[in-house]
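Engineer: Next up, some structures in structure tokens.
The numbers here are math on the coordinates, done by the rules we state, and not lab data. In this text, all values refer to a predicted model and were calculated from it rather than measured experimentally.
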Structure 1
Amino acid sequence: MDEEAMKVGLLLKTAKTHLKLVEALLDKLKEHSLILDAVARAAAAPRVHRRA
């Protein structure tokens, strides 16, 4: 394998690694966004006041 092919192979491997990392981070971001959405909706919901 010549040097250029080796460089391209390493570049592709690095790109695939970064892609997997970004996908994992996007999954975490989606999860956090859903949690924040639920919290915001709960905070905005009308409250029922109960008398003791």
Structure 2
Amino acid sequence: MNAVTAVRKVLHRWRRNSTSRRQLAGMSSHMLKDIGISRSDVVNEVTKPFWKD
């Protein structure tokens, strides 16, 4: 894998992390309960920097 491909993969992962966290933050308590995630789990996740998995 060359450097450009590696950087693109990292950027894609960071964007996916950011998008997923934004979606989690927008879910209702009912939706979170349906998927087995507590509001405190969401807070812990969305406060992570985008580069952290």
Structure 3
Amino acid sequence: AIPEQRQIILARIPLGRMGTPADVAGVALFLASPAADYLTGQVIFVDGGRMVT
């Protein structure tokens, strides 16, 4: 059942793959950098574009 469930989940992710710790780390690194100094009160989704309906 697990491989079938994985395929169902992957079909709902536009990037076509599961996220990795490196995906989240990249966003965390950006948020901790001077490049994010002017961001306030934002929600940043690291979800590969997945939509849950």
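Engineer: Given a value of 44, 17, 15 for Cα extents along the principal axes in Å, calculated from one of 1, 2, 3, which structure does it belong to?
Structural biologist: Among 1, 2, 3, the structure yielding 44, 17, 15 for Cα extents along the principal axes in Å is 2.
Engineer: Right, here's the next one. Match the computed value -30000 of helix-only ellipticity at 222 nm (-39500 (n - 2.57) for each DSSP H run of 4 or more, over all residues; to 500) to one of the structures 1, 2, 3, and report its label.
Structural biologist: 1
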